[in-house]
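Nothing in this text is a laboratory measurement; each read-out follows from the coordinates by a stated rule. Small disclaimer: the values here were computed from a predicted structure and weren't measured. Cβ atoms are built from the backbone, for glycine too; each structure is taken alone.
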Structure 1
Amino acid sequence: MKQVQTALLVAGAFCLTAITTLAQSEPVSTASVTVTLDLKHPGAAIPENFIGLSFETSLLLPNENGWRYFRPDNQPLINLLHTLGVKSLRIGGNTSDRDAKQLPGPADWDSLFGFAKAAGVKVIYCLQLHNGDPQVAAQTVKYIMDRYAPLVDCFSIGQEPSAYPVAKVDNRPESERMESVTHQTFAACAGEWKRFADAIIAAVPEVKFCGPGVHNDSLWARKFIGNFGSANHVALITEHLYPGGAGGKVPTPEIGRQRMLSDDFIKTYQKLHDGFVPLAAANGLPYRLEEVNNFYNGGAAGVSDTFAAALWGTDFMYWWAEHGAAGLNFHTGDHVAAGSRLVASKYTAFFSIANGYAVRPLSYGIKLFELGSHGNFIPSSTINPEKCNVSVHAVLGENQNVYVTVINKELGTNARTAKLVINLGDNRFADAESMRMTGFANAVSPREKTVLGEDEIHEDGSWYGKWTALASASGRDAEASKFQVELAPASAIIIRFTK
């Protein structure tokens, strides 16, 4: 599928080779790809708060030792969010709503927003709708807004109401609680949403809402826009997306990794986008994917926790940024909801350890995006006759540098090295530097670390990645308008061009 991509010029031709995976150590074939960039017509800017994370509401509660996860002195987590460029923090998940066993209170909110201020993030906060009380919701919003309004983005009412049980007692198997055959109708929930919204608006007239917060259901989004989008303090349309479906239904890790980096996932993005984004735009409403990851119910073992997730995460973020999203929030945390249960998270970006956080591959994909996403897209066209599974994304930075990110998503024994020719059409950019993102794509292995810019993201949240100078090569054309990149399978690189 043709995607909007971007970049700029360079002073020479050069060749870059990224480290391949252990399973791909034998010689591999190559495929030629030509990308032509339209540098004269830069496109839309990527929102500054595009990068976000999502956590379960239950994480606001103190643990057995009385410690809260979100607290203003949790410096390793604050460092990590700064390193990743996170500007949006969404609090929700199943433990915010139908599966809530205990809702947070004032001390929990004080700790959360103390953390948010220290971390420099704004909060999207989910309120309980299923079996909830509109007056409790109104009191929650009033407490937060009276004290922390500058740190609030918006409030959602209900977590995935499309998956609410039809019966009063939810006896469905966990595996069916997000399946389309069990979905609740919009009409059955709309009245309750309006009742809660009216109570909250009466208590806090300046409140802003977002919604509908359903999983991969454009019909709900369209109806939400039609019923509530022109009034009712709705400021943002939100959707959730786990394009791979249930993690437990992945036949094998190999199949899961291939699917995650395939056009099948992209078709899912496109279908959801086409189903509601045009209507949101027509009504002047931005949209955000406030809860996302690759496979739901905590992810797929040997898939969501591998380097393949880093490649997927970068490409996923660029796809939605190129399609006008205001941002997205990767659902993460040590434990996440799978139906009514909390399970160890396989798709998490990082997990807690004694002195900080162990960073998983997905965080590297987020960081790679962050490095090249401060600026405006530039459109491009691609000639890819051999259908190599490669993506090129480029941005004209706010500092007038050019950042080109290349991702080779080919995996397995038949994966190919991409031989790219990038047609820039300008010779004013004399210097080029790069960072490579490498890892072990086919399994989780303590012997193989994910690395970006020759460094890991450390347990205290710090990262000291280096830009490596790329020597100019001989044999460039007269206009110095083209350069070449060789990129091995299952690897990525970002190139920075400066004048």
Structure 2
Amino acid sequence: MFYINTGTIYGIEALPVIVETDIAFGMGNFQIVGMPDTTVREARDRIKTAIKESGFTFPRTRITVNLAPATVKKQGSSFDLPIALSVLGATGVCNQDRAEKLLAVGELSLDGTLRPIRGVLPVALLARQLGYNGLIVPFENGTEGAYVSGLSIYAAKSLKEVVSFLNGTYEITPSIPDHNHQNDRLDNANYPDFSTIRGQFFAKRGMEIAAAGAHNVLLSGPPGTGKTMLARALPSILPTLTEQESLEATVIASVAGVLQGEVGLITTRPFRSPHHSTSATALIGGGATPRPGEVSLAHRGVLFLDELAEFSKVCLEYLRQPLEDGHVTIARASGSATFPAQFMLVGATNPCPCGFLTDPRKPCVCSTQQLNLYSKRLSGPIKDRFDMMIEVPFLEPTALFDKKKEESSAEIKKRVQMARNKQEERFSKTNIHANAHIPAHHLDDWCALSADAEFLLKKALEDLHISARGHARIRKVARTIADLDASDHIEAEHIAEALQFRHAATQF
């Protein structure tokens, strides 16, 4: 009997799997047991052909491959390589001594070459955690796995090459991380610079505050005023990802299979913009075998929902839990998977069905009933989870031809980074990353108010009928404004500005 180690993905984590093969006398039969899914069961014909095309002899006897532990469902094509190696090892072709110190993953083509797979990064983390010497992966996945320090990644091109490596007749040079070939973006979005956005000083100030404190933002205004452009420019002023944040974002992208080609760590904050027709499963995650959705792919970045009111009510209500908890738990009969989902939510919507309720140029043609129905598309709890509500008004034509130089994203980003540095210092002994994530029971510790600020906020709560959650979000936004002002204390002017962004766009 021969065995080799591999891993399977569940959620965003890799679980260890041992591939055991036994060859016995009897009629030719190739059987895979241990809760394999359809993809793994279909691997038998691929593996048989790949072994023959690689110049090896496939045994014409009874072959039993066991994927242990049998209580964990095995899925995906990454088991092709370890099963093939296990079969060859059972016939005496592979060296067990070297194989038992390594993990192996990879999909086989019919000619024996290795094809890239998803989920290499979490398997590499598992290999390091369990103390293995290295991980054998398809050549295209070498760069991805190499970012796990302390582990040798052997990127191979074919089954024949891997067998020669295990037998010591061929050496594979361990892959090294390519810092000049990093995956800066998961989509092809061309993020605009804030200097290209004319006017809208109030809205741009709001986006700066949101970026500085990772606050959720609702943009409201007539069509064509720049709501979408403001949202797409937001990543250009967000602080640079830390090494740990880059690793988290890359693991999720690797498991979801959205990393393409030879890519490295994601170095810019994710920006996801699903269409309003997207399903709840695609947005939140799920499936028979849980997979991350858009909220998890936006982890440490931005989830932008354009035409927010057009999203189904089910989708929007499903957002409530990840917005509060920072993660999504998908429960299935076979177990539950938890995906991180700590993102900035940016929504953009028109103030009414026709879009011109707040446009001074064109009268609104919506009836009172249409306005009432439209306003109910966003429930109170969902609107309450936006820290800031920014009105993006009609832009005067003269502003489009103003020759005044607008502030660039690079200049704004410096202030945002300074504010984030203050927050990093403030929360250094906690798992909090930004002001938006301050728990309600710590408001008095980190969002203490001066006497004038407290008086102003109490008055606003009484007059504007703001909920307890709204009160907490106002204090968090005020804390961010104080950080941008390099102030250690929240003063009345910080509360006043925070209230402007809380009370704006409330006609929706």
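What the table shows:
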read-out: Distance in nm of label points 7 Å out along Cα→Cβ at positions 409 and 449 - highest-scoring structure of 1, 2; value: 2
read-out: Distance in nm of label points 7 Å out along Cα→Cβ at positions 33 and 345 derived as 2.9 - corresponding label from 1, 2; value: 1
read-out: If Kirkwood radius over Cα pairs in Å is computed and equals 25.4, the structure in 1, 2; value: 2
read-out: Ranking 1, 2 by FRET efficiency 1/(1 + (r/R0)^6) of positions 465 and 481 (r between Cβ atoms, R0 = 35 Å, to 0.05), the structure that comes out highest; value: 2
read-out: Which of 1, 2 leads on mean count of other Cβ atoms within 10 Å over residues 145-152, largest value; value: 2
read-out: For 0.30 (FRET efficiency 1/(1 + (r/R0)^6) of positions 201 and 337 (r between Cβ atoms, R0 = 25 Å, to 0.05), calculated) the corresponding structure among 1, 2; value: 1
read-out: Origin of the derived value 0.10 (FRET efficiency 1/(1 + (r/R0)^6) of positions 249 and 369 (r between Cβ atoms, R0 = 30 Å, to 0.05); candidates 1, 2); value: 2
read-out: Value -8000, calculated as helix-only ellipticity at 222 nm (-39500 (n - 2.57) for each DSSP H run of 4 or more, over all residues; to 500), assigned to which of 1, 2; value: 1
read-out: Comparison of 1, 2 - label where Kirkwood radius over Cα pairs in Å, for residues 265-432 alone is highest; value: 2
read-out: Value 27, calculated as relative contact order in percent (Cα under 8 Å, 6 or more apart), assigned to which of 1, 2; value: 1
read-out: Label whose coordinates, when FRET efficiency 1/(1 + (r/R0)^6) of positions 41 and 161 (r between Cβ atoms, R0 = 30 Å, to 0.05) is calculated, return 0.70 (choices 1, 2); value: 2
